[in-house]
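The structures considered in this document are given below.
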Structure I
Amino acid sequence: MPVYDFNNTPEPSKEAQCTYEIFFTSEHQASAEHPILVLDNSAGALRHHTNGIFSNPIRKTAFECKSEEGTVSADIRKIDARFVSLLKWLGENHINVRLSGADMPDGYAVYKIRETAFGTGSKLSAEDGFLQYMIERLLSSDAPPEELPDEEEEESGDRMKITSIQSITDFLNCAGRTLPDNIRLWARRNLAVARSNEVSAEERRHAQRALSIMLNIQWKGNYFPPVDPDEARRILDEELYGMERVKQRIIETIIQINRTHTLPAYGLLLIGPAGTGKSQIAYAVARILKLPWTTLDMSSISDPEQLTGSSRIYANAKPGIIMDAFSMAGESNLVFIINELDKASSGKEHGNPADVLLTLLDNLGFTDNYIECMIPTVGVYPIATANDKDQISAPLMSRFAVIEIPDYTVEEKKVIFSRYALPKVLGRIGMRENECTLTEDGLDAVIELHRNTSGIRDLEQAAEHLAANALYQIEVKHVKKVVFDRKMVQELLG
């Protein structure tokens, strides 16, 4: 059973500890037998109704309440997977709650949570209705998949906690030192603008919006933990069949982190025909590095301003795509996947988008026209894909370690189709593998019909067509299974 911690950042003086495990259930009513969470009640302080908060300065995994002996901290032992985010929210916002529960063999089983107006009082808060609405929605949902990530995923909108002038002011006063020096000074200046009566309402609005974006990003350092080469190889094998030299080259490039604990000086440029798995490799590298990722599709970028944002002098000004990526990721360390880099060097009437990429790729810092502050980019790892390297300018090429992705051989395509593409389609539409099979000459026919296509996308489409036809015959003509031979394949796909 995986174990999670509300707070992934340890306190400087003591390593964060987690006291609980996640359990998975789809029960739609909470009770003592089917609780929302279970607390340790060895101290005997928890009654049928107990007031307190989910807050602990060291662990963030406990419930604190008042007793005759003073403040008592009861560790959380278990949490329903559906309620992890809710309890984290209650704890982070120091919301006073009243728990209803019962002593059970494994601890104090909580089956009701109400929001109270005061920490030790019984009067309900005016906001309790919203809390009950959230709890009802969570109880009516099914259990999430048990393959949860090591760090709980959150919707990007939930991260935007610092939005009001008061919350911005409080953050800068209490945690301003966590920001890079230039961003902290920038924030002070923009806060002055946002609070000033000597500028227009539009200027105040833009300043507040920019502050909210910047302060909701976790600005991390440039230290990166070592990469496990065996785990890296396993992830690449999941995403890419064959191509041993390509996988070896990728691992050789990123394994430099193990000695320097910084990102490699050069990003990856994956060049090859369409459908050969370039994007899958990029996603795999992001998984290996344990970083969030974002994509830039250069074929859709016609104006550099789409990347750099627009100046605040315009009423409809907004940040650019690159700044939006930092905001969506919620942190400054991430993988930028730049698709179709060969489309970036065709200059447009308003300038060349490739020039903006050079600034980002140099890792010297990036400035968005809307934010008006230099963004550190030492934690940005670029991975670009392209079909034709001759269309990429020399300055762009020099920023990457180039890896050419060859097309699959005939034998590799046979294996990919029979072992991966077709079984994947059958599983997705609920068919058993023996309900749709091919003879050896039927498989040869599929490959021959696609001998002039690169990659495996057309083979995946062929698998979809064959599976759909087999399902039709089984459901309509009531046959038990379909075995496609050469003639059947040619008639269906030819």
Structure II
Amino acid sequence: MPIPLLHSVLSWFLKKRVHQIELFLKYPNEVQSELLTKLVDQAKNTWFGKEYGFSSIKSYERFADQVPISTYEDLAELIARTRKGEQNLFWPTSIKWFAKSSGTTNAKSKFIPVSNEALNECHFKAGKDMLSLYFNNNPNSQLFQGKALRLGGSKSLYEENNTYFGDLSAIIIENLPLWAEIVSTPSHKVSMMDEWETKMKAIINACISEDVTSLAGVPSWMLVLLKKIQEQTGKHNLLELWPNAEVYFHGGVSFNPYRNEYESIFPTNDFKYYEIYNASEGFFGIQDQNNFDELLLMLDYGIFYEFIPMDTYGLPTQKVVRLAEVEKDKNYAVVISTNAGLWRYQIGDTIRFTSTSPYRFRITGRTKHHINVFGEELVIENAETALADVCKVHQTAVIDFTAGPVFMDGKSKGKHEWIVEFKSPPKNIDQFMNDLDARLQELNSDYEAKRYKNMTLDPLEIHVGRANLFHDWLKERNKLGGQNKIPRLSNSREFIDVLLEMNR
């Protein structure tokens, strides 16, 4: 099919989906309630369904009473048995795909089950919705007249006991429909290459001669790729290479620390940035408006949502609420039940609702990735927002960073210790530290209280990271690649001590 005709057909088809999205916008809680009933009914004859009496569950209250909140460790044995060939343990249809993920807090590999239903009704449906919402907001888009530059993970797929595991991006690319392959670059073969640095060279060679109109990938790794493309082509910006580029779909880490760099690479106000929120466990949110920093919670992907208010998280008084009970401007841990058999599963992320009609939110961090050693409740959202704001004032940009606590010792107070790799270090690092500390206090009243007159916490300290510090750290841990992330904040010094040693 010629590209112009393909563009017309696909854009028309994708715009039609917006009417279905409007259904869950209008009836969000009804859609979620019907979805829970459907999931429980589908799984009632599995081992898990029989163990927890799914046949007797006729209401959310009964579901919450009979089915425990779970973590990966709680489901690991059932997942391991499924990987060895057993089926119908936690989901009724056969599962042969497993997204391998170490997360950002645990070196132990996790194998997240990906059913055919999850692929088609969640991940692929979300990919189409992402494009549908974009076309709805930009009716004159020429997206499919060119190619989409996709940057996935670094691992190919591996077979074991007639099941397959690898990065989620590899699983998705392996199962993409033909039309998606036609409009994408690099090829399937290059996308599935295993060794990251060789793969980067192959991607560059594949895409510099294409008419790239859109990009998709994690901001930190995509930035590395785009910088290398600039170096190889000698272009001042990439609109010189790809004049028809119009949008970057990004997710995985906050875009704030990287925005200035991208705006210099695509120096036009017409270029769009669209955030998505997906993970191995599912696809959860999509930015549904131009020039917007909130995500729409997608409610008809086979995922039933619950939430744990973070002010009760891990306490004897911990409570769990469903979507209809959430409040604006409150931090919640996300709990999901899915069409891949994850039941009341904690994904480890935290979000804050900015609206409940419709349900829009911002990602605030990880349940285990914050600093609260001194009661300061510093979350990733605070750190990334403050860093982006101060970088703008000091006319610099961040490549990567992490932070951890300095514990109280005798008479010395505690503080936060950061290591930041800049594009170019601030001219006055002491002033940068003061400004960052002040901005964090403005964003976080708990941090401000602990910093008051240095009574509990001393001012934060920043170490300037050498060039390629975080790249080398990831390489040493065999974690180079598009789906691996730097742990931003930690209640311990496990990350920062190693990085400080490497920075000497």
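Where a number appears in this text, it was derived from the coordinates with a stated rule and is not lab data. These numbers were taken from a predicted model, which means no experiment stands behind them. Cβ atoms are built from the backbone, for glycine too; each structure is taken alone.
Can you spot which of I, II the value 83, 63, 45 was calculated from, given it is Cα extents along the principal axes in Å? It must be structure I, since only it matches.
Look at FRET efficiency 1/(1 + (r/R0)^6) of positions 137 and 233 (r between Cβ atoms, R0 = 41 Å, to 0.05) for each of I, II: the largest one is in II. If mean count of other Cβ atoms within 10 Å over residues 217-224 comes out at 21.9 when worked out from the coordinates, which of I, II was used? Clearly, the read-out refers to II. Starting from the value 27, 20, 14: which structure in I, II was semi-axes √(5λ) of the Cα gyration tensor in Å, for residues 89-224 alone calculated from? For semi-axes √(5λ) of the Cα gyration tensor in Å, for residues 89-224 alone, the value 27, 20, 14 is produced by structure II. Which one of I, II has Rg/Rh (Cα atoms, Kirkwood Rh), for residues 265-312 alone, as calculated from the coordinates, equal to 1.06? The structure behind it is I.
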